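Given below, in the form of structure tokens, are the structures.
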Structure 1
Amino acid sequence: MANLRAIRMRIKSVESTRQITKSMKMVAAAKLRKTQLAFGRLRDFSEQSERMLCATASSGTGENPFLTRHETDARVCYVLIVGNRGLCGTYNHGLLRFFEALRDKEQRETLLYSVGRWGKDLIGPVDRHFEISDTPTAEEAAQLTEALKELYRSGGADEIVLVYQQFKSVLQQNPGTRTLLPLALPEGEGETQVIYEPDAAAVLDRLTELYLETAVRSALLEARTGEHAARMTAMTAAADNTEELIGELTLELNHARQAAITTEISEIVGGAAALRQEDQTRS
């Protein structure tokens with residue numbers, strides 16, 4: 001009976017875990033749809049803003065500090081975008097291993113900005129930390145963008161690199177980098193005649209600001225899309241594992257119950273036989 005009670009308690013515990021994993025899967029799926037939709041829309045806008053910036057920059061009219069490399073290249077700032085929480089497979093740990101390998105190869109002085117609530121103890125000391133929601137807003141992206149622009153403009157860093165999980169599909173996210181500053185843009189089409197109002201320099205400055213804001217928010221949304229996808233996949237696998245484990249435990253419970261019944265029957269039969277033998281002896 002003690003064995004049966006232990007198996008029943010374990011089944012109940014696994015069923016509770018199954019409910020939790022299924023709930024987390026549903027929540028992650030809802031967040032994934034919301035974030036993926038926002039990321040898809042912003043990606044198209046980011047591509048258009050980059051095309052406009054390339055055309056304006058290639059015209060040669062106007063200068064911008066974010067399009068100019070510093071004379072020295074002695075310090076790089078890495079912006080590590082991790083998840084807000086765990087339970088998403090290898091999403092965070094894989095990114096952290098990738099970043100550590102990247103930093104070990106770096107010959108320059110490094111600064112580290114972290115984005116996200118996960119792994120503050122694992123990442124180590126950071127120079128500045130930012131927290132963002134599960135679906136990053138324009139205001140959150142603007143706050144991070146302004147800090148990075150000020151860092152580059154003041155000479156605190158000669159290069160700024162975003163490090164995050166790049167979304168390939170629901171089942172695949174690959175860690176990668178994106179150089180944010182200085183801007184390295186492909187050459188635009190210089191044949192188009194454009195009239196700038198009020199002037200080319202003002203338009204270039206505004207397009208640069210717009211491009212940086214969309215680039216940062218696009219990276220944040222892409223990272224969060226990958227996080228939600230990884231968590232949904234991990235919780236799907238966990239829920240499937242609980243189903244399999246419940247089946248195995250139920251089979252074990254049935255075997256234990258059958259063994260207990262067989263033992264009871266054997267005891268009853270043995271007791272009856274002993275009583276008959278005792279009656280025969282007395283008679």
Structure 2
Amino acid sequence: MGYITTSDDVRLYYEEAGTGAAVVFVHEFAGDYRSYENQLRFFSRRYRCIAFNARGYPPSDVPDDVAKYSQARARDDIRDLLDRLEIGRAHIVGISMGGFATLHFGLAYPERANSLVIGGCGYGAEPSRREQFIAECEASARRFETLTMEEAAAEYARGPTRIQLQNKDPRGSDEFRRMLAEHSPRGSALTLRGVQSRRPSLFELVDQLQRLTVPALIMAGDEDDPCLEGSMLLKRSIPSAALVILPRTGHALNLEEPALFNSFVADFFHQVENGRWGLRDPRTLSGRII
């Protein structure tokens with residue numbers, strides 16, 4: 001465990017386990033480095049695994065200026081982590097907010113990524129629901145500012161894509177809620193305003209996505225409705241992408257289905273490392289039905 005200082009002088013907390021090729025885990029809005037405990041225990045048997053807290057998530061710094069929070073900054077925090085730990089390339093794994101950061105990292109710094117795992121990526125991506133998403137981000141930010149963290153966390157944990165975790169694993173759902181209640185209300189509100197609501201829609205990135213050749217695994221739950229269209233867009237646009245849909249699963253993929261998540265990601269890493277993950281065969285894109 002330790003801290004790195006980013007290129008704009010923000011301290012980020014990280015923990016690591018294992019040795020070998022590096023894997024960096026980037027957490028979702030409602031999670032933190034602890035959300036990847038099942039992955040660190042599994043993958044650290046073969047890899048050097050690093051999970052860190054984003055800015056705004058103690059014990060990382062909580063800058064008080066919303067200008068310190070952005071999609072570009074979240075992307076560059078991954079780069080700064082690699083730089084400070086003297087890691088040239090890594091597998092990057094992200095879910096939701098972390099999935100967006102992982103995607104943008106791959107677009108900006110493809111030479112630094114061995115592969116990209118992009119899970120639960122799509123909130124606010126559909127142009128027709130853009131205004132709704134921005135309004136919901138602001139409403140959530142106000143709740144974190146006006147309610148106690150226990151109240152705000154309890155309400156957030158009852159969201160329509162979190163119910164699946166409650167139904168499958170009540171103990172895990174309660175742990176998720178307790179950890180969320182330990183977050184900084186100020187950091188949560190600023191993250192919603194600076195990163196979540198201002199990031200570009202995936203539909204604005206199609207030209208860049210079509211040029212991305214880093215091996216990519218797109219993952220989504222079949223009951224995570226806000227992410228399904230975005231996940232399909234990523235699969236259709238990125239020539240190196242494959243898509244995994246987990247059944248009866250909501251937003252918290254790695255918490256709901258840790259064994260399935262780990263298995264798919266491990267097989268993906270294995271194929272990438274053995275040169276078996278190529279681009280999509282153009283013969284599959286003829287436009288024919290039969």
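Every number in this text was worked out from the coordinates using simple rules, so none of it is lab data. Values in this document were obtained by computation on a predicted structure and should not be read as measured data. Cβ atoms are built from the backbone, for glycine too; each structure is taken alone.
For relative contact order in percent (Cα under 8 Å, 6 or more apart), the calculated result is 34, so let me know which of 1, 2 that is.
1
To which of 1, 2 does the computed value 19.0 (mean count of other Cβ atoms within 10 Å over residues 49-56) belong?
Matching structure: 1.
One of 1, 2 was used to calculate helix-only ellipticity at 222 nm (-39500 (n - 2.57) for each DSSP H run of 4 or more, over all residues; to 500), giving -22500; which?
1
With percent of Cα pairs over 17 Å apart, for residues 73-152 alone as the yardstick, tell me which of 1, 2 scores highest.
The structure with the largest value is 2.
Matching task: 17.6 is the computed value of mean count of other Cβ atoms within 10 Å over residues 105-112. Pick the structure from 1, 2.
2
Using semi-axes √(5λ) of the Cα gyration tensor in Å as the calculated read-out, with 27, 22, 19 as its value, let me know the right label among 1, 2.
Label of the originating structure: 2.
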